[in-house]
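Nothing in this text is a laboratory measurement; each read-out follows from the coordinates by a stated rule. No experiment lies behind these values; they were computed from the predicted model shown.
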Structure P
């Protein structure tokens with residue numbers, strides 16, 4: 001079977017995203033409580049869903065230019081957002097999802113000016129890209145499951161901030177930013193209040 005250009009592009013971009021995310025899990029995020037159940041679930045589902053997305057890409061020899069280019073754009077946005085968030089946090093690494101530690105600093109620069117959880121947004125963009133590229137709607141549950149997991153992780157992190165010495169500062173930050181995706185209304189309102 002000969003792979004089309006869009007199949008190769010999608011497979012390589014998915015590989016770049018997943019390799020980046022694994023690097024982040026192993027080399028960037030700290031795990032003060034060790035490998036939590038939540039992180040084990042994310043790792044196992046990431047492996048399973050990654051395999052499903054690769055399978056869908058290799059089985060779909062009709063990736064159109066429109067779907068392929070949109071998927072490539074989403075994969076590149078995912079990569080760009082991930083590495084922008086890494087660079088923004090290079091001086092003080094963050095704890096991994098579902099870690100029980102209390103935050104000691106608040107990041108409001110880089111992609112954090114627009115959303116509170118750019119890493120989770122980055123991951124979701126990658127899962128969505130594969131679904132769009134292949135038009136295999138049986139991949140939609142992989143996106144839905146990861147949305148639920150990342151939303152739960154984000155809520156847990158916000159709860160940790162509410163128990164920290166940064167609670168008041170975080171509440172102000174929360175009022176002017178969106179959770180997982182930039183919110184144009186909040187961005188406009190925050191600009192007017194400055």
Structure Q
């Protein structure tokens with residue numbers, strides 16, 4: 001039988017020893033949602049994932065931006081019967097080759113999960129990696145290239161977000177494999193496509 005939902009249970013105070021830092025790394029890993037075989041939530045906190053397993057032959061795919069080109073957003077959405085979250089990752093692709101266009105065409109009909117490294121790591125790496133769309137997935141809601149944009153020089157601007165029909169049950173989950181930042185980064189790099 002599921003545990004009943006409860007109210008708040010702990011203090012939430014400013015982290016003076018490790019102040020929060022905005023922004024994200026310019027490398028985002030995307031994985032087809034169907035390629036995630038399983039993930040392991042921490043027994044004491046369902047928003048901490050301690051393991052991630054992909055199907056045989058599946059990979060994480062790197063999408064690399066530059067100069068702080070990754071924007072992330074999570075927002076509470078109160079609906080009539082439930083409270084859910086929108087997850088959104090906006091990434092820029094600084095390439096316009098036919099191979100890139102082929103991947104963008106595949107992306108427009110897929111459902112993915114985004115794994116991002118935020119600039120905030122805390123002392124033990126506990127705040128570094130987050131999973132956007134782990135439960136409901138993200139879809140490509142916008143894809144635009146403007147060759148006249150002086151800032152991007154025509155880079156593709158991609159908006160991946162939850163759909164109107166399938167929202168996330170909560171904020172993005174934190175990923176910490178092996179208990180450290182370095183172990184998590186190493187595990188993700190091992191899952192990246194060659």
Structure R
């Protein structure tokens with residue numbers, strides 16, 4: 001299946017769409033949308049962007065939640081986004097623990113590359129948004145065109161780490177809504193420069 005290949009926004013989940021937790025988000029009762037995130041998802045959808053979630057979910061590998069519980073959360077998240085006027089096109093997740101050294105756990109690019117292979121996405125025209133240095137590095141490692149760091153979740157600490165390592169994101173946003181507005185403007189620049 002093909003999607004509009006030049007308007008793909010990869011989004012991290014916890015800390016970007018919903019509030020993150022040091023105890024992990026283990027049920028729908030613990031899933032709380034960050035203020036403005038539903039509006040951001042609606043805005044991106046209305047402007048023709050395809051949103052694909054790219055998320056590490058090691059709570060599965062740690063035995064804290066079942067795969068069924070995670071899938072149920074994703075179904076409910078997507079329904080809530082649809083109800084608010086947005087759309088999450090697909091969700092790709094890594095269920096592994098860090099010590100399993102898989103190629104799908106961010107900062108590895110595996111999840112983005114899986115999405116690219118499945119949908120024929122032009123990565124150089126895509127954008128990765130996250131609240132963590134691993135998100136930004138996954139985008140860079142996969143060859144996405146732009147990376148955005150949001151300051152919700154662990155974004156503030158990640159910003160310092162990325163600057164020190166010499167791998168800053170292309171834009172630092174207050175939250176997903178701020179990021180969405182920047183992405184829409186940036187896409188217009190790409191169109192007029194082509």
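Work out the source of -3000 here, i.e. which of P, Q, R gives that when helix-only ellipticity at 222 nm (-39500 (n - 2.57) for each DSSP H run of 4 or more, over all residues; to 500) is computed. Let's see the in-between values first.
Details: P: -22000; Q: -3000; R: -12500.
Here the read-out was taken from Q.
Computing volume of the Cα convex hull per residue in Å³, for residues 11-58 alone gives 136 for which of P, Q, R? Show your work: numbers first, answer last.
Values: P: 52; Q: 136; R: 72.
Of the options listed, only Q reproduces it.
Which one of P, Q, R has Cα extents along the principal axes in Å, as calculated from the coordinates, equal to 51, 40, 37? Write out the running numbers ahead of the final one.
Details: P: 58, 42, 28; Q: 51, 40, 37; R: 49, 40, 32.
It was calculated from structure Q.
Comparing mean projected area of the Cα convex hull in nm², for residues 51-106 alone across P, Q, R, which is largest? Please list the in-between numbers first.
On the way: P: 5.8; Q: 6.9; R: 3.9.
Largest value of mean projected area of the Cα convex hull in nm², for residues 51-106 alone: Q.
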